[in-house]
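Please go over the structures that come below.
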Structure I
Amino acid sequence: MEKELLLMLPGPVPIPERVRLAMARQAINHRSPEFGAVYADCVRCLAPTFGTANDLVIISGSGTAGMEAAVANVGRGKKIACLSNGKFGERLYDISKRYGDATRLSSDWGTPLPLDDLGASLEAGAEVVTLVHNETSAGIRNPAQEVGKLCRKHDALFIMDGVTSIGGDVVEADRWGVDIAIVGSQKCLAAPAGLAAVSVSQRAQERFVADCPYYLDLAAYIKNAKKDPMETPYTPAVPLFLALREAGLLIEEEGIEHRVMRHQRLAQAVRAAAAAWNLPLFPSIDALHGYSNTVTAIRMPEETTDPDFRGLVKKLGIVIAGGQDHLKGKIFRIGHMGAVGAPEVLATLGAIQAAMHRLGCDCADDGVAAAAAHLA
C-alpha cells in the first residue's frame, strides 16, 4: 500500500482531518443562508489573523489571484513601487507592470530591502507600494511595519502579500497601515489550495479604479459580502469555503497568539538543527529584517546534490522544498507552517539527518537532539 507523503513545504501543507472531511458532503446552494453563514464564519475567524477590522472578502482563486486583485483595483495607471528580495516580490512587480508604471526596488534574494530607495521613490510620487511580508523563496521576513510608516507619511497605498505569514506570524495589518493584505488558503491556514482572502481598507476603497478585471473587482466582492446572507459576486468554490471555515474554526480554537507561538517554536527548532549540522541559513538579516517564522531556507550540504539529497528524504516519506530559479541546487527549504507540530518537524529533521549521513555529509552534531530541546 502506498503511504502518504508528509509535505513539509512552504505550502501546500498537511490538511487536518476535520478540514478534509468538511468537503465530503452534498453540495449546497451558494445563494442561501447556509452558505452565507459559512462565509461569515470564515471572515470572523480570519480577521484576527490579519489583525484587521477592515472589510475582508474571499476570492475563489489562488493567492496570486488575490495579489492581482489588489494591484488591479488600485494600481492601474498609477506609479507603483515594488519592493523585492525574492521570487514573490518579483511576481508582484510583474503583475504591477501590467497595470501601472512600476518600479522595482530590489536587493539580492534573501537580503535586506533598500528602504532608502523606497523613501526616494515615494518622494518622487509613487502612489502604491507592494511588499511581500514573508518571502518564502529566501526564508526572510520583511519589515512591513516600517514600510507602512513610509506609505502613511507620503499618503501612498500599501499592498502587503501576507500569503505565508498570515495565520503563522504576527500580522497587524491595521496598526501597520496596510491597505490591502492577502493570504492564500493552502499556507499557514492549513486549508486546501484555491482561495485567497483579501482585507481592504476604506482608504483603498476610496481609490478604486473603474476599469479593473471583471472577476477580480474588489468593490463587487465587498458589496456582496455586505448582503444578508453574505454572498460572493460570482459562483464560489463551495467545498473550499466549507474547508476554510473548518480551518478557521481550528485557528479560533487554538487562538492566534498560541498559533504564532507554536510557529515560532518550530522555526527555532529547525534553526537549531541547522546550526548543529553546521549548515548556514540562507538569508542575511539585520535589525529590521528577520528569519521567516514559517519556512527555513538552509544552504545545501557541499558534499551532495539537490536531486540526491531531497530525493533520499522523499524516499523516507517526507517532501521538502528546493531552491527556486537561480537558487536551485544551492538551498533547501523546510516548511513549518499550518497545523504541524513537534512530531512532524522532528520526523523531518530525522529524515534529513539520516540522508546526510547516508550521502557522506559531515554532520557536526545531532540536529534532531538540538531541535528537540526547543520543543520539549
Structure II
Amino acid sequence: MKFGTAYFDNIILKHFKTDMDEVKRQGCSFVVLTFSENDLMFHEDTYRQLTAQAKSQGLTTLIDPWAIAGIFGGESSTQLPMWHDDERQVRSDGKKAPALCMNAPALTAYLKRWVDVVGTFEADYILWDEPHFYLNWLDKFGGWDPNPTAWSCRCDYCQKKFKKETGKTLPKEHTEEVKEFKRRSTRDFLLALTRYAESKGQKNAMTFLPGEKAWFLKTMAQEKSIHVMGGESYFEYDQSLPKDVYQHALEHTRELKVWARKYKKPLLMWVKGFLVPEGREMDVVDAARGCVDGGGDWVAMWGFEACKHVSDKTCGNPDKVWRLMGETFRSYLKGNNNQKKVSFSKTKIRKGVAV
C-alpha cells in the first residue's frame, strides 16, 4: 500500500527539503511533482535537483506535465497556443480555444521533447494527468461570455482525422459518434507519448477525469507502456455531493479496479484535498478509506497541505484537512484499518463534524 500527495509551486530547495520531511511524516511514500511549460523554460536544472532530493529522502517520484498546452490538469498558464495558433483547438461556436489540439503534430513533438528533459531527472514515473479537450468553464479567465454548449475540437486536424476514420464530415453537434472520436483521439495521442517515453526508459502512470475514467481504463489498461492506472474520487460540493462519500469513493475505485486487476497494474486513486468547505473535513477520511477499501493500491490527496498556498483552491480549514489525511494514511500503515469511518486521535464529533 502506497500513500502520496501532489506538490507544486515551490522550487526553493531548502524549503523543499523541509516539506518532503513533512510529506513523509504524513505517511506518504510517493510525491507528484508538477513540471509546467514555464518550468521547462526556466527551471530544468532546479527540477533535476528537486527530484534527486525527494528520492534521497526515500520518496517515489512522479513528474506531471502540469496544464501543458491546456490539455492536462493543473493551475498553470500555457503559452503554446500563442506560438502555434494554427494548431489550436477550435470550438463548435467557432472560437479558438486557448489550448492546442491533441491531433496537432506540434503538441506531440513538444511533449516528446518534454519527455526527453524529464528523463534526465531520473524520476520513477511520468504521470499523464487528466488529459482532456478544452474545458469551457475556463472561459471566465479570458473574459468570455460562458457558452456551456460549445465543445472542442473542430480544427482542421480533427476534421481530416474524422473524415479518414469514418468517411463522414465531422458534425457540429456533440453526438455520441463525436464523443467516441474524441476518446479515440485522446487514446492515440497518449499512446504515442507513453510508448515514446517507455522507449526512453521511462515508466508511465495515468489518471483520467471522472467522466471518462472507466472508458479509458478499459481501453488502455492493457497497454504495456502504461505501468500504473489511475482515477479520482472527486466530486463538486455545489453540484454533485454524494450522500455517502465513503460509498462514492468505494464504488468508483471498485469500478476501476476490475481493469487494473485484469491487466495486473497498480491502481492509483486521488482524494479531493482542495475546496473542502469548513465542517466537511471528515470527507477526506471517508474518501481515502473508500479508495483503499475499494482496492486502490496507491492513494493520494491533491495536494500538499490541502492546497493552503493556492487561494483559489484551498480548503475552508486546510490545516485540519492535512492533519486528518496524515492520520488516515498512518492508520492504514499501522494496520488500524478494520473500521469504516473511524475517528482519529480521539477526535471529538459534534453534529457529524470533526472538531
Structure III
Amino acid sequence: MLLHYLCLESTREGQAAYTHVNEIARGLIRKGWRVRCFAPYYGDTATTPGVLRRAIEYVRVQWRLCSAGEHPDAIYVRFHFAALPAVLWAKRARIPVIQEVNGPYDDLFLAWPWTRPCARLFRWLMRIQLRWADAIITVTPELAEWAHREAQHSYVHVVPNGANIKHFHPGAEADVAGLPGAYVVFFGALAPWQGIEILLKAVQEPAWPEGVSLVVAGDGVARGKVEHATRTGRVVYLGSVPYRRMPGIVAQAFASVSPQTTSGRRPAVGLSPLKVFESLASGIPVVVTDIPGQADLVRDGGCGLVVPPNNPRSLAEAVAYLYLHPEERMAMGRRGRELAERAHSWDERADEIARIVKELLATKGRHA
C-alpha cells in the first residue's frame, strides 16, 4: 500500500512538523506500508524563507507529488491553505485524500499576520479542502467538532499527538554543555501563542523558586525576547536543538512547561502539544495552562499541574510547588511515563492512522 504524505510546512529538525511527519511515516513503514514524503526544502539555513521562496517551493513540491509516476493508494495531507492543487489533482485522479488538521484557520493568521487582509480567501482555500476530504484526522475532540462543522460531513476522527517513548525516556543523558543544576524546560516553537512572554514574566515573579533556572530550546519570532531575558541570569537559551539531542535536556529537568495562551480560537478547539507528550515520556511532570486537550491529559493522568492561562504568578507558584515537593513531583513523573507507554506512543498513533486509512480505502473499493 503506497501513501503520499504532503507537508507544506518546513520540516527542519527541531520543529513540530519534522517530528510529526517523520514519526508517523516511520510508524507506517514499520507496519509494511510504503510512504513517500513530499515537503519543501529551504537549504540548511535557519533563516525564515520569504513569501516568494515559499510560494516557489509549494509549487515545486506539489508538482513532484503529482508527477511521481506511480499513483498512490491515498494522499495524506498536513492541513495547509496552499495544498489545494494537490487536492484537486487527487480528486480528478479519484485518489482518496486524508486531511490531518492540527489547528483552525486562525492559527495561520496568528503565525503570519500579513495574511489577515486576505482572511476570506485563505479560509475558503482551507474550507474547500475540508469539504473535499475523504477523511479528516484532528488532534482533539473539540477540533474534531470544529472540523465537522466546517467540512459539513462526518468523516472526522481524533488521533492526538504522541511521543517516541524509546527516544524520550527517564534517565536520558544530556550532551549539552552549560545546563544549570536545577531547571524547568520549555522546548518548541517560540511563537506568540506559546506563552513565551508569560513564561519570562513568571521567572521574575517573587514566587519563582530561588536557584531554579528556565532552560529554553527552540526558535521563532520570540527569540529576541528570550535572548534579552538571559541577562537576568535565570534564563538559559540553547537556541534550536536537534531532535536527537532533546531527550537528555528534557529528562534532566525537574519539570516541563507548556504555558499556551488563549489567542484566537485555541481555547475552543483544544491543544495537543508535542512537548507535553515528550515530557511525560521523559518521566517529568508538566505545568500546563487550562486549555482543553493538554489540561485534560494532565488532570486525568495526575502527571502535572494545571494553571490559568496568561497568569505569570500562578505559573511561578506551580514551578515552586513542584520544586519544593520532590516526592510528589517524582510520583507525577512516574505516572506520566506509564501513561505515555500505555497509550501515547507514536506506534499507537500509527496503528490508529493505519486503521482509518484502511477503512477508508475499503469503502472506496481500492483495497480490502
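Tabulated data
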item	result
Mean count of other Cβ atoms within 10 Å over residues 162-169 derived as 20.8 - corresponding label from I, II, III	III
Of the structures I, II, III, the one that 25.0 was derived from, the read-out being mean count of other Cβ atoms within 10 Å over residues 82-89	I
Structures I, II, III, by volume of the Cα convex hull per residue in Å³, for residues 178-321 alone: label with the highest value	I
Structure (I, II, III) behind the derived value 22.5 of mean count of other Cβ atoms within 10 Å over residues 26-33	II
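Computed from the coordinates by the stated procedures, all read-outs in this text should not be read as laboratory data. Note that the coordinates shown come from a computational prediction; the quantities given were computed from them, not determined experimentally. Cβ atoms are built from the backbone, for glycine too; each structure is taken alone.
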